[in-house]
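The data blocks that follow each hold one structure.
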Structure I
Amino acid sequence: MHPDIRLSTWKPEFKDAFFRLNQAWIEAAGYALEPVDLAVLSDPDTHILAPGGSILAASEQGQVIGVVALRPAGERCFELTKMAVDIPWRGRGIGRQLMLAALQEARQLGARRVVLYSNTGTSGPAVQLYRKLGFREIQLEQGIYKRADIKMELLLDTLPVQKTSRSRLPDTDLNHLSFGETVSDHMLIADYIDGAWQNARIQPFGNLEMPPNMLALHYGQLVWEGMKAFRLADGRVSVFRIPKHAERLNRSLRRMAMPPVPEEFFEDCIRSLVSVDADWTPSAPGTSLYIRPLVYATDARFGVKISETYRMVVFTGPVPMYYPTPLKVKVEERFTRAAKGGVGAAKCAGNYGGALYPSQLAREAGFDQVLWTDGSSDLYLEESGTMNLMFVIDGVVVTPPLSDTILEGITRDSILLLARQLGYRTEERRISAHELVAAHARGILQEGFGAGTAAVTAPFELIGVGEQDLWLPEAGAGSFSVKVRALLQEIRTGLRPDEYGWNTVVD
C-alpha cells in the first residue's frame, strides 16, 4: 500500500465520506440505495457501532479514500459490508487491504464467521478476490439486498500464540549477520487433515518430530517459498508481495499433487508470525527478515502414493545481503537443472538438491555459480544458480521467457515492472550463450545478473562460456542492476510511494 495511506477505526468526521463513497458505487452500478443502505449509511452509530460492529477507513493526507464495515449478523458472526474505494484509487490494492484489515478486525471482535452479499454481474473481480481469500458461496436468503445474487462466508480461526520463555534476540547482533544461520524465536505450524488446512498455531522455534517412514522423506512431496519482510523508514515492518508468493506456492503445490493453501489463510499466517517476531527485523541497508514457508507430506507409510495429510511450517530469520560482491559464473554445458515437462517451474526441494553437485564442480573450477541451459547445443540460458537470469544488451533488459523449466520469480516480475519506470525497454525471449559471446565481442553486453528473493540482484563480473572468459563492466551507480535494486529497496522500505500495492504492513 502507498506509504502515505493510513487505516484507522471509525471517527465521527468519516460519516459523510462513508455515505458518499458507498452511494457513488451503488448508483454507478445501476442500483438505487435500498432501505438497509439508507439506514446503515445514515446512522452507522445505531446500526453498526452500537450493536458491537466496526468501521474502518483508509485515508491519504487526511482525505478518506476507502471504507469498509463489519455489521453484527448473529452470534460471533459479522457481515462484511459497505466497502467502497474512491474512483482515483481503484485498482491499486486499497480494497484488498481494507478487506484484510476488516477480517483481522473481525477476529479481534471474537468472530468465527464473516458473511457478505455481492452481485456477480457488477462485482465480478471482487467476487474472484473473495474466493481467493477463502470465502465460499452459501445459500442466499431473500429480502436482505435486492441487488445481491450471491452470499458467501468465511470461517475464521484465531491463531493461538505460545511465546518463548526466553528470547534469543538480546544475544543476537543484527548488525553482523550470516545468511541463513540465525532464526527468530518462533515458528508457525498448520496441518492439512480431512481435506482442509486447520489448527494453525505459533510456538517457540524448535525441532520437528517425524517418523522415518513419512512420505516426504522418501518421495519428495516437499515445497517451499522464500519471502522477505523489511523495516520501513518509519519503524514499522512490511512484508513484500504476499499474494504473489501465495500464488507461486500454490502453483508449486498443485504440480506436486499437494493441496493449495487458501490465500487469506496463508496471509494471516505470515502476518501473524511476522508480527510476533517483528523485533527481529533488522534495519541496516540491505538487510531484511527472511521468511521460509515449507509444506511437506506427513502420511506415515513407505508405499509410493500421494499423501492425504500435510504440514506447513513457517519460520523467519534476519539476513544480510546474499551476494555482497560480484559473481563469477560458468555456463553449464553438461548438467541441466530441469527438463521440459518436469518440475522446473515448481519450488520443490528436489530441484535444489539436484543442483548442488554441478554448483560444487563450478566452485572447484573457480566460479561462484552456474548458468543453467536447456541442455541443447544452442545453449539457451534459463537460470542462474537459484536465481532468475537477466542481461542488459545494447541498453535493453533481456530475460529468458517463463516456461515449465524456469521458476517464475517475484523479484524478476518486480524488476521488469520497475525497468519501465527507469526508461528501459524489456524483452522476454530466448537467449543463448553463443549470443552472449557475440554481444561481448561487439561491446554491447553491458550487464548480466541474477535476480531472486535472497540476492535481489547479484551482478556478474565474469561469465565463462567454454574456454572463453567474458569480463563485464563493473556494476556502478549507473548500472541498471544497481539502480533497480535501489528503487526496489526504496519501495520496500517506504522511502518511495508503493504504487503497485506490494507492501503489507504488519507492525
Structure II
Amino acid sequence: MHSGFRIDRRAALTGLGAALVAKPGAAQGAQVDVVVIGAGLSGLNAALLIKDQGFKVAVLEARDRVGGRLLSLQGVEGTPELGGDSILGGYGRMQDTARRLGVKLIDFAARRDSSPGSQQDPTTVELAIGGQVIRRDAWPTHPLNVMPDGAKSRFPGRAFFESIVDKNNPLRSAEDWAEPDSAKFDGTVYAFLKKQGWSDAAIDLNYNTNTSYGTSAHEVSMLMWYYSQAWFKLQSDIARVSFKADGGNQRVPQAMAAAVGDVRLNKRVVAFQQDGARVVVRCDDGSAVSAKQVICSLPIPAMRGVKFDPVLPPAKTKAIATVPFQKATKIVLIPKKPFWREDGLSPAMWTDTDAGDVRAMREGRDPNRINCLLAWGRGFLADRWDALGEKAAIARVIAEYERLRPAAKGQLKGVAFKSWQNDPYAGGVWVIWKPGQIHECLPALREAAGRIHFCGEHVAVSNRGMEGAMETGEQAALQAMALL
C-alpha cells in the first residue's frame, strides 16, 4: 500500500542539499560524543544544542529527507502541509529557531478557516450530514439535529465539544495534568459527555465523526482533553497567530539540519547495544556508530521495531507496546475553477461521509484566493482511505464531495495523499492517551535507559505539537551533556 505523496519526492528536499548525506566510504562507525536518532524537530533541536556546546554529534535518519512529521508539498501553490501546519503563539523555541536560522515566518491566522461551529465566522464551513448540505438557518429545527438541549443552534464538531470542555476544565494550569492528583479526572470522554446529559447520537455526531483524538469517545482520556484545551488557551493568550514558514514548515528542520552538519539519511536504526562506557547504534545497512550517549527521538510506533540490549525496563516496554498514536491521512485537492460561486456555498465542508473534514486553504500569493482543498481523514476514516489505496481513496473523496456539491463535478484534481499511520517511521501523527496511561506510561517513556535518552512530542509535559518536540529535544540534550 502506497503511503507517500504523488509529486516528485526530491522536491520535498529543496534547500537541504546533498551535503547532508554521508558520502560513500565515510567513517560511519567513527565514534562521536552523542548520536541522535531521528531528524525531526526534536532530534535536530537536541543535536543543535549539543553541537553549540562543542561536542561531536551525528544524526541518523531512516528517511531520505529531514523533518519527521513536518512535510511540505513543494510544487503546489501555497506549499500545503501534509504534516504539522501551525506555529502558534506560545511556540517560543520554534519561532526563535526559525528566525535565528533565517527562516521567514508568515502569519496565516486571518486566512485559515475556523473550525465547524465556530462563532468567529459562521459562514466559513458548511455542514453536510445525512447526504445533504444543511444551511445554518435550517439547522436548529432540522430533523437530523441531535445536538444536546440548549445547543440546537450550534453546528456539531470539535469547536462545540471544546467549548464544553472549557466550561468544565478542572485544571488550574496546563501542566497540572501530569500531577498525581489529576488522576481523578482521567476517565473516558464518553463518560464525561454522558455526565453532561448528551445522548449517544449526540456523542457520535460531535466526537466520533471526524474525531481529532482516537477513534471514538470510548477509548480516549478526558484528562488529555483538559490538558490540551488549557494549553491551546495559553497559546491564544500569548498571541493569536498561526505562523507558517515561507516555502513550507519543512524549511525549519532543513535549516536546522544544515546547521548541525552531520545528518546521515537512509539510516534506519535496528538496534542499540549498551556495553561499558559507550552505546553502539546499528543500522539495517550494516553500518554502526559508537557514542558516549544516545538520544532517541523515534515516535512510539517506530520504537516497536528496534532491539534494545539490554532490554528496557518493564514499565517502559509496556508503554511503548500499548500507547497509541493518532491515525490520520491527508488528501490535497486542487480546484480547477471556483465552482463554489455557482452554488453560493463555502468550499469547506464538515461531513459525515468518506469526504471527511474538508478545509479550504488560502495560502497562495493572493490571500483571498483558495489555492487548494485539504481533506482530513482521522480514526476509522483514515483506515478506510488506506484500505482503498491512494488512487481509489482520492477518487472516493472527490465522488463524495461531488455528490454533495454538484457544482464541483469535474472540477477537483487530487495531487497528494499522505497516510501517517502507514509511514513506518511515524505510525501516526500525535500521541493518544487512554484513561490511566498518562500517569502510568508517561513517566516511564520519559525516563532514560542507561545512556539512552528519549525525546519527542509523546514525552512532552509542558507543550504539545512542534513546541513539545522542541522542548523534549532540549531536555534530552541537557541530560546527555550532563553525563559527558
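Taken together, the values in this text are just the output of simple stated rules run on the coordinates, not laboratory data. Computed from a prediction, not measured in an experiment: that's the story for all the values here. Cβ atoms are built from the backbone, for glycine too; each structure is taken alone.
With mean projected area of the Cα convex hull in nm² coming out at 26.2, pick the structure among I, II it was computed from.
Working: I: 26.2; II: 21.9.
Answer by label: I.
Ranked on volume of the Cα convex hull per residue in Å³, for residues 159-366 alone, which label among I, II comes first with the largest value?
Comparing I, II by volume of the Cα convex hull per residue in Å³, for residues 159-366 alone, the maximum is at II.
If mean count of other Cβ atoms within 10 Å over residues 327-334 is computed to be 20.1, which of I, II is the source?
The value was obtained from structure I.
Assign the value 13, calculated as relative contact order in percent (Cα under 8 Å, 6 or more apart), to the correct structure from I, II.
Going label by label, the one that fits is I.
Using distance in nm of label points 7 Å out along Cα→Cβ at positions 95 and 199 as the calculated read-out, with 4.5 as its value, let me know the right label among I, II.
Source structure: II.
In terms of mean count of other Cβ atoms within 10 Å over residues 239-246, which of structures I, II is highest?
Evaluating mean count of other Cβ atoms within 10 Å over residues 239-246 on every structure, the highest lands on I.
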